[in-house]
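Asks: Quick heads-up: structures coming right below.
Derivation of every value follows stated rules applied to the coordinates shown; laboratory data play no part. What you see is a predicted model; the values in this text were computed from it and never measured. Cβ atoms are built from the backbone, for glycine too; each structure is taken alone.
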Structure 1
Amino acid sequence: MYKSIIRPVLFKFYAEDVHHFVRFCLHLFFLIPGSKLMAKSLFSVADRRLEREVFGLKFPNPVGIAAGFDKDATMFNELSYLGFGHIEIGTVTPKGQPGNPKPRLFRLPKDKALINRMGFNNGGVFATANRLRNRNTKAIIGGNLGKNTLTPNEKAVDDYVAVFEGLYDVVDYFVVNVSCPNISDLHELQDQEYLEQILNAVMEKNLAKPKLKPVLLKVSPDLNNKQLDEVISVVEKTKIQGVIATNTSVRRAGLATNPEKVKAFANGGLSGKPLSKRSTEVISYLHSKSNAAFPIIAVGGIMTAEDALEKLNAGASLVQVYTGFIYEGPFLAKKINKAILASDHS
């Protein structure tokens, strides 16, 4: 029903408007008495074999929602009722910012993909933290940390530390995001020296807290093997707890969508099915080259349960979806979790 009726209707409208409409519908639906129980019975798989202990955290199941879907922490409670074991909110910046000019989110249906250049639009860490205090879900909540667009790279470390401090009491783990292609000059922070400075500063604050919370690094699918070796080195040196692989891509090769149409969308990060193979390659490389020294959360091109199993077989401990959720609909988490139970990963 979703792919044959609902999705074709939604895809007639601008993608970002549909996103806000879906958020409104979720809020409205869960105001109805009995709706939470109904949603859990429809979308969740309750089985202790799905539980995972990763980074010292107990995840109800291995399937989560990637950062970018719930930027301002306005849907995390509702999303947990759709069968997700963790929700990563953000990217969050110290100050609220509008992001890049619209239009900035585009569908490529022939490729089952999206191109976005949102630009870290969010209400800022103070507003986000306040919403997270109204948490009523057992799902794990992650906080994706970023810098404000106007903050120069020389002062980026201050922004990452500020968001870490602001979210510390209300999230379970943190992700340092320096690999998003939609912020001017952000890619420079992937340089090993910059990266170690940021991660060391965040870990210094983390170690000073009463409880150490996991800090992860999100990496780009566009890194070469030498750069991935540097990622392994950075994880070892800074003693962060893991990696998320991968972010969106600036590459456009091999797309079925008309090249002129893709060119008209201009800059932005590509997500969805075209990233599936490269994401798996990055996961496999990091897992094998590091001798499984740290856990990996897989994201990128997970459109089906088979895609998720492929990521787990490559060495991932958990998986996240975003574009696949948009194209495949609200039963995706349930399908993946059922496939995991039927596989060697349960």
Structure 2
Amino acid sequence: MAAPDFWNHQETAQAKVAERKTLLSILKPLDEVYAASNDLAAMIEMAAEDESFAAEVPAEVERLEAEIEQLKLKALLSGEHDAAGAILTVHARDGGTDANDWAEMLLRMYLQWAQKNDYSSALIDRQDNEEAGINNATIVIRGPMAYGYLRGETGIHRLVRISPFNSEGKRQTSFAAVDVSPEISDAVEIEIDESDVRIDTYRASGAGGQHVNKTDSAVRLTHSPTGIVVQCQNERSQHKNRATAWKMLRAQMARHEEEQREAEDAVKYQKQAKTGFGSQIRNYFLHPDQRVKDARTKFQMGNFQAVLDGDIQGFLDSVLRWRAGQPIDEGAE
């Protein structure tokens, strides 16, 4: 990074900076734990002579155990693409306008989580619904192990609440689908036969300036063998949208290969694969009581609003433990 020509190639430089940040997120706390363990050993020796040191030992042991537990969790982030950024798409599913509103609430939840963890985020594509909320939206979240943490969010998220869009105040169940793929570096080889990809251009819709509905700037790519479809309309330039769409397709293909490997392992070890875009993974209740519960890990939180404000790390950590077959603390009511 100190080299004079380091920033001559922006994308390569940024990737290197991100890699350094990821390594430091593991090495720095590891060094701190080593140092603290040596300090604890000295504290225990001094406690034999001074009771004031003895009183501090239990609290320090508890703090160190918590730090070590976090390092153990990070050790589970060892997948091929876990260190990559995460391309996250939210789709409104069943539930009418409530589902569109619910999809936007989930989008905000992930953006809030990113902000709380000092991760960067950028909007790639957004399709607003005419009444409220969104039909779908895609963002990219970059930070240490972003994909590793978020990959378990793929699936159906279910909301139960009194509908704000129902004049009779009836309870409504809404569904939104979340899809997470790794942001793949151009240096990583992903085999895509361009003859298998259909490219469609169309006029963008929604807010976005004078180019909207006047130029065919939006781009949709369809990969025939897998049925994977990606689209981008957020930029004014068709060229930029096309480049972003190809990046999204590479990400989806990488995740598709990852899922195939997991399915093969599942057959080998005679167990079901643990993830899926179509599977319901989490329930969010605002009525009759407030709670959020993961259908896979049984981890739950009683503070619905805190979860929607981005406090989802407990769920992410529980999925990591569940994948590794470790015991899970089911959380607080």
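Asks: Thinking of 1, 2, which structure, once helix-only ellipticity at 222 nm (-39500 (n - 2.57) for each DSSP H run of 4 or more, over all residues; to 500) is computed, gives back -14000?
Replies: Going label by label, the one that fits is 2.
Asks: If distance in nm of label points 7 Å out along Cα→Cβ at positions 104 and 144 is computed to be 1.3, which of 1, 2 is the source?
Replies: Source structure for this number: 1.
Asks: For Rg/Rh (Cα atoms, Kirkwood Rh), for residues 80-159 alone, which structure out of 1, 2 has the highest calculated value?
Replies: Sorting by Rg/Rh (Cα atoms, Kirkwood Rh), for residues 80-159 alone in descending order puts 1 first.
Asks: Can you say which of 1, 2 returns 22.5 when mean count of other Cβ atoms within 10 Å over residues 112-119 is computed?
Replies: Among 1, 2, the structure yielding 22.5 for mean count of other Cβ atoms within 10 Å over residues 112-119 is 1.
Asks: A further question on this structure: Figure out for me which of the structures 1, 2 the number 21.7, 73 belongs to, where Rg and Dmax of the Cα atoms in Å, for residues 16-151 alone was derived from the coordinates.
Replies: 2
Asks: Ranked on Kirkwood radius over Cα pairs in Å, which label among 1, 2 comes first with the largest value?
Replies: Of structures 1, 2, the maximum of Kirkwood radius over Cα pairs in Å occurs in 2.
Asks: Work out mean count of other Cβ atoms within 10 Å over residues 240-247 for each of structures 1, 2, then name the structure with the largest result.
Replies: Greatest value across 1, 2: structure 1.
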